[in-house]
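For reference, the structures are reproduced in the following blocks.
Bear in mind that the values in this text are calculations on the coordinates, not laboratory data. None of these values were measured; they are calculated from a predicted model. Cβ atoms are built from the backbone, for glycine too; each structure is taken alone.
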Structure I
Amino acid sequence: MRPVITASVPLLEPPGWATAQRALFDLLDDAWRRFATDFTEGDGRLRYRGRLSSRDGADDFYEAFFNWPQLYLLGGHSDLLTASERHWEGVTRQLTELGMLQDEFERGYDWFHQGERMLLFYFLCMAAPERFARRARRFAELYVDPGYGNYDPAHRMIRRPHNGSDPRREGLFDGDAYPWLPQEARMYGFPLEWTPEAGSDTPPPARDPRLGEEMRRRMGAGDTAVNLAVTGLVLNAWILTGEDRYRDWIATYVGAWRERAAARGGVLPDNVAPDGTVGGLLEGRWYGGHYGWSWPHGWYSVGHAAIIAALAGAAATGDDSCLDLVRPALDEIIAQGKVMAFMDSDSSLRSKWTVQLGEDVVTPTLHVPFRHADRGWFDYNPMLMAVPMALWHHSASAADRERLERLRSASGYDWRTVRPFRSKEEAGHEEPWFAFLSGDDPSYPERILAAAQAQVRHRLARMERFRGTDVPEADIHLWQQSNPVVTEALVQLTWGAPQVVYNGGLQQARVRYYDATAVRPGLPPSVAALVSRIDPEATVVDVVNLDPRAPRSVIVQAGAFAEHTIRAVHHTVCEDPAWIGDLYDYGHGRPAVTSATTRADAPWLQVDLPPSTRIRLTLQLDLRTRPPSYRTPFGGRDHGVTS
């Protein structure tokens, strides 16, 4: 049984954030339907008649839909789940026909990209666990069972940077050289820059030893830090099944990387040779592995993989010291920071930051190095906030919050600034969200919802422009660049959470919701929610029923996976109807709002909302009091694996 509270405070003037939130849900419902009509076939696959000539590309097909089941979980239309499943299945068939998948899984590729591909699948598991549990187990077994050839239990490592369902997929490329384009070389340079070049001038890529035999030999075998994102796949299987073998694998694999980091002062290395030694193929270097510290993205790939593994280790084992897999590296790059204008930096990610910073590209602010090579730290960028925000959200510790405060103090631009960009990660507004949670910007909810509207409408215009385009292989990013579903604002405001870590993380949340009447996840129709504080001792949630005629009933869940406990809830009450006035009064009085306390001691709390009512909940949460699970408050009636 779960406690039930009935809202009694009248909704007289709907708050702007509530009406804007419901308007965004309506716009998104129209937008995803238009995308499906314009860019997909009847079986869910994307309209594409070309081929894929390299190992790259599978992620781009799935990324066009990655947040569709996430929107369903937030409260999107009920048929969005069916559509999301159809697109996953259609794209999976399509990519199998194109030779990219074997047994519905990538044949072998790096986990910077595979993690992006898996987000759609993880959200489908979250939304419909019974229908995806068998696949989730089968995919995780590719790594947990050494018989598939991906995992070396003796050295506690994944055997190669490109891994997956095809044990014959070796190295990093097919043919003689890595398919490195000239524009990519201009942005990111070359791997193995310390090896002798062929002659005094840079040879053509097809004959450059750094992209051929040297890369195959030194970078195409052994483990690499970006493989840490595999822990998201195994964590998903553990949440679905509760089987100890998945938990134990995560603990072992994360533990091995923690030991390697500790051996060099705490900062995570990026490569392990087949014999289990760090730097064994790179003449002792702790940097230089595939998608590691030196090339091509550095912290952008290493940091995301490390936080995915740190959170997976903490969730599976209950040991928050797993977060030390990522903290020392994060603090090291902050310590190496410099104050400069972005336009004066050596950033390799200029297209990302010019949009995100806007006019502040000329404002001196803290920049941190993303990459490290023989020359030391380089590739300076503003701090990516996904990692420090995910740390603080999980731990709620004073130290992790203090790091955010230091980063804010070192920033030359105003963290309250909201710009209507949409990054690849469908994130990037962590700074203004943190300012809001700190009590510094009460206007943030309405402004981020307005920015979300702008993002959707921009994507709709792009869809109109490119509808009917015969997409060439070089432009397969068109679909993800046109995906009109935006969820960051809704995740922050309703779940009290940062957007999912894009390269293969599982969703974090202070709270989630279920429609008690429809028996499904998400906010009910006409209901809006706002989390304005995520302090576990006082997580503040406002819930509003905008419907003037129909009652609604919403179940509040503690945590993304019912892993927290609601000990008690303090909530607003209006028991005196005198505010209505007498028959001949021309106006109304001010409702007398008091408070009450209800004991819960459960992961769920039901709030019944009569027409035109609102309630403020101040939840006292105990974090991580039970194993994360895909169970629901309805038991097996809503795709729950266990009751």
Structure II
Amino acid sequence: MPISSSLVAGPTPTESDPPRRPAGPLRDRLGRRADLLAVVTAVALAVWVTSGLWADPGGRAITVNSSDQALFEWLLAYGAHALTHGSDPFFTTLLNVPDGVNLAVNTSITVYAVVFAPLTYLIGPPTTFLVILTLNLAATALAWYWLLSRHLVRHRAAALVGGLFIGFAPGMVSHANAHLNWTAGWLVPLLLWRVLRLREPGRWTRNGVILGVLVAVTFSIAAEALFFTALACALWLGTWSLDRSHRSEARAALPTFVRALAVTGAVAFALLSYPLWLHFLGPQRYHGTGFDPRIHAEDILAFGAFPQRSLAGVAGLDSSLAPNPTEENSFFGLPLLILAALCLVLLWRAEPARRATVRALAVTAVVFAVLSWGPRIKIDGHIVDFPLPYALLGKLPVFDAALPSRLALVVAPVIGLLLAYTLEHLAELRPSRRTRIGWTVGFAVALLPLVPVSLLTVEREPVPDFITSGTWREYVSPGGVLTPLPLTLDVTPDGQRWQAYALAHRQGEFALPSGFFLGPGGPDGRGRIGPVPRATDALLAAVAETGQVPVITDADRATARADLRHWRVEVVVLADRVHGAKFPVHVDALRQAATELLGPPQRVDDVWLWRIPPTVS
């Protein structure tokens, strides 16, 4: 059953028109073949994009974002551990001793951690991370293909092009650099489907409950994407409903829609009451983020640029207009922007019955594109002191916790819908050979440069035998505090990888004094990455990055003892090889600095170890 006849409305055939689609068994057979082609293509592309990790999931990391990869691996391990040990999945004291970490204000991917817990215990967090990342990409393309082919367009070839484009759009491939939350784009078409079902008369309770559960699931995987989807739905539906030809239809459906939406809110609030309380009122919460919205805003020229991990990118046509390679949220390329504009004009002129839908799509794309530019205009990396609408919105709750550049991710589904609608229109009108060739060339020129290539990967330092063998349990009391050198942060994430290994292999618990997470302590009460540094970890972090060991004084030693007492550390560990996400770690200099601070270490398995006397810890 179509979601809405007005969404798929197109040219009405006359009796003299030749049949445009096969009927009966032949149509079903062709449909099954199209579905199989969609599955094979989506899975093949997903495996291709992530292929750099498949050869050795535990030994390789995503080059440009190994820190986030380590974080998500830890979240999977901790979530499985919390499930099997009855721990709080939204707050942990295993990081940031003694204060703990509020995971509800972080990207906790709780549903993934629970659903994939058996796999995490079976094959380990790194491989589970890779499985989810690959499935995310394939599922996003297939979910959009399903929504398009079953509810929005009549031609599955058109749905396939639209679904594959959205599933492997530049922003999606960019966030495949370790973001399990943003690559879970398969949730968006499901949300859209259920939102449009809210208008069904007589089923408002059932539809509201289903959407409420889906909202709760989405919140636990990708809360920021849920917020953007809600905004886009509200804008699209509002624009569509204001069209003169649909006002009466919208007015008639409004009471049922509102009742169903109320049920949705009640169900979602009931399921999310505890994480929402933690998010807004719980310990270790914060407001806003530690990221500058002017930096993490989309450059206007980025919309016409090509992404790095694409055919155009590897041919040297990429740019550095994104704040980092994981945030290429637009990067559609100028040919695709031109093609999308031509599609918009064609649909507007040729399909009057679909004008309300096309207008709503255009308004949604323009509004989100402008909002993604952030509080000030940025052109070719230069910020112009000209205020934009986000300058006001960014001060509001929830908006202040979002990165404006990611609002551009909403534009990709709009373009995908326009492409699918256009291909359907061309297929049903059967234009002249010349016209078909022109559109085919246009689609090829616009889309082929954006075909994704595999993510860059790098060898990752192994978890030391001291951890994998369980030897650490001889030096740390159950639940006691162990710290690697340097302390665990986003740029030196090894500690959380060690902890994830121990949890996933049922070795027991050890806590870390630091960690890669978002918590309080930023400027003006905003959030920051990791805890506010103390003197000792700041000193050791500088040594790790620069390799320069400063003169260590008695005052430094006394400060180190006080910091270790604050963190309740029982043992300090330095591995032979340490992973630095942004710079090579100077292990020899770290050992020298730690020896001058704490005294001579002992060699245990493949690590250097300093035992901290109980009087200090």
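When mean count of other Cβ atoms within 10 Å over residues 329-336 is worked out for each of I, II, structure II gives the greatest result.
Here volume of the Cα convex hull per residue in Å³, for residues 97-152 alone was derived from just one of the structures I, II, and that gives 120; the source is II.
Of the structures labelled I, II, one was used to calculate helix-only ellipticity at 222 nm (-39500 (n - 2.57) for each DSSP H run of 4 or more, over all residues; to 500), giving -16500. Name it. Source structure for this number: II. Structures I, II were compared on mean count of other Cβ atoms within 10 Å over residues 289-296, and the highest value belongs to I.
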